[in-house]
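None of the figures in this text is laboratory data; all of them are computed from the coordinates on show. Remember, predicted model here, so these are calculated numbers, not experimental data. Cβ atoms are built from the backbone, for glycine too; each structure is taken alone.
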Structure I
Amino acid sequence: MKFFVVDDDQRDRAFLVELLRDRFPNDEIEEAANGLESRDKLFERPEDQLPDLVLTDFQMPGLNGLKFIKSIRESSVARVAELKIVLLTSFISDRVPAEAAKLKCWFIQKPFRPEDFYRLLDDALGKTTP
């Protein structure tokens, strides 16, 4: 399994990586610090090297999480456009979960309990759409 974690806050990114390593100790985890960097990393790789799940923060400089996800969904490469994505945010607004649903991705509000995060992962990895 391959995971791609995108968050401009290094502590939040490290926490997500730690949770993933606890649950998936032998799997590959790649990190990026913002939406622009992550978009470039995703779009420049061969399809067989794409992650199984992308986890992205909402509030990031340059390209926020929703714009990053939208760029993925609009990709002309089907495997990219169909990536499974989890949007994470501490930004409180009814708009964010609604936008996440429109973009066919899972959503979790920060801070969250590890057991809630793992339940969401199980759901995301077992389904094709939220």
Structure II
Amino acid sequence: MKQDRSYGDRVIDKAMEEATHWMESGEAKAAVNSAIKALNAVSAHLAACDFSALKPDVAAKTATHLAKAIDETARLIELTQGRPDSRQNTGLSELLPLLTNEQFETLFGWVEEAKKRSSTPQS
């Protein structure tokens, strides 16, 4: 027995189809594949580099940009395959219960200091 689909279900399905149709185009797939090839080339080059010869801030920025590019590409691939975003959506409300009283007091002190600085006119 097939369940009747409501008007809302049909509207959502149509909206999802329109929002994701670009992922099925050959152009979109080619763009993702080109980006992956470029990322592979950059990764291979960086793997052969001697990071100890770089200034620490340059090495850190390079590694950060590479990690971000890898993460964004992996998330795009997941999206195109219909999977949800793999990132944790952790906010302050999830963090607060993990803090000790001392850590919470430190955090509260920082917040109070920031409020004072923002309310004091800078010259």
Inset, instruction - Match the computed value -12500 of helix-only ellipticity at 222 nm (-39500 (n - 2.57) for each DSSP H run of 4 or more, over all residues; to 500) to one of the structures I, II, and report its label. - result: I
Legend entry - Origin of the derived value 3.1 (distance in nm of label points 7 Å out along Cα→Cβ at positions 42 and 82; candidates I, II): II
Legend entry - Among I, II, which structure scores highest (criterion: FRET efficiency 1/(1 + (r/R0)^6) of positions 58 and 98 (r between Cβ atoms, R0 = 30 Å, to 0.05)): I
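FRET efficiency 1/(1 + (r/R0)^6) of positions 26 and 74 (r between Cβ atoms, R0 = 30 Å, to 0.05) was computed and gave 0.35; which structure, I, II, did it come from?
Matching structure: I.
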Legend entry - Which entry (I, II) yields the derived value 13.3, 36 for Rg and Dmax of the Cα atoms in Å: I
Inset, instruction - For distance in nm of label points 7 Å out along Cα→Cβ at positions 18 and 66, the calculated result is 3.0, so let me know which of I, II that is. - result: I
Inset, instruction - For mean count of other Cβ atoms within 10 Å over residues 10-17, find whichever of I, II sits highest and give me its label. - result: I
